[in-house]
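These are the structures, in structure tokens.
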Structure I
Amino acid sequence: MADYLCFAVYSANLAFGRAYRPILDELGLTYTQYITIIVLWEMGNVTVGALGEKLFLESNTLTPILKKLEAMGYLRRQRDPSDERQVLVSLTEAGRDLRKNAFGRNLVEATGLSKDEFKKLQKSVSALRDNLIRHAHDE
């Protein structure tokens, strides 16, 4: 298995889940809910479609996540006044406050990589993902 990149990425993903679990359990969030909140911190108000594209999630997968986060008081959904077909998603004050509370913990140290190594690896993994997506679309 050591020669398979796919297994290395898969098992690293599982390890990330274990590293994040104590923080997420404390807040009652799943990892997918967490990354949804991160995208909203970065993008601000965004349509459900744009959010799904950024997260690589289909609308039918994303909608229950958004409903749960809305019920928890972390975000709000509303129709776009300029285009009623679109639903806008934005963080509430409670959702924004998560950033300065538990999400301020830095898990970069847990990787054992320097900041430069971390950034380089992050770029490489992102390039790998993008190449795989392109390859899948080409076939």
Structure II
Amino acid sequence: MRQSWKKIVVAILLASGNFAFTHIVYLRTAPLSRNRSHQQPIAFVSTVSDEVLRRPVTRTIWQMLEAGEPVYPGEAVKTSSKGEVSLEFVGTKKRLDVEPDSMVVLTRHGSEIAMDLLDGGVFVGQASGSQEA
């Protein structure tokens, strides 16, 4: 009986330590991914439905993406099985609609914007506020 209590206590201590470590890592990386004052955004989120996540490629923790938030170069955007997101690119009249179960990485090379479609599908169209000539 005493042996099983030792195992239970050790398991609780290990689980608590893992939880604390994960929480500390999350708290330390969350402000870094939100504070990008040295970078210009390449797009802004116009609409979001269901769950849409973002993370810089160099990070491991995904964060919720809400309407109106900027998307910076080097960030991955992932949609859930029912999630969709519409991104409007800065300085252009283009819109990127990301379909459910999709993941894209947006990067900038000079004045060009590149999109790597890792999974799923996207549609590129006119931004809602623009008119064709």
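Bear in mind these aren't lab numbers, they're just calculated from the coordinates by the rules spelled out. These numbers come from a predicted model, not from an experiment. Cβ atoms are built from the backbone, for glycine too; each structure is taken alone.
A few comments on the model shown:
- Highest-scoring entry among I, II, by distance in nm of label points 7 Å out along Cα→Cβ at positions 7 and 39, is II.
- Structure (I, II) behind the derived value -21000 of helix-only ellipticity at 222 nm (-39500 (n - 2.57) for each DSSP H run of 4 or more, over all residues; to 500): I
- Here distance in nm of label points 7 Å out along Cα→Cβ at positions 23 and 111 is compared for structures I, II. The highest value is that of II.
- Read-out P(r) over Cα pairs in 10 Å bins from 0, in percent, for residues 55-94 alone, computed value 28, 52, 19, structure in I, II: I
- Structure from which 51, 42, 25 was derived, Cα extents along the principal axes in Å, options I, II: I
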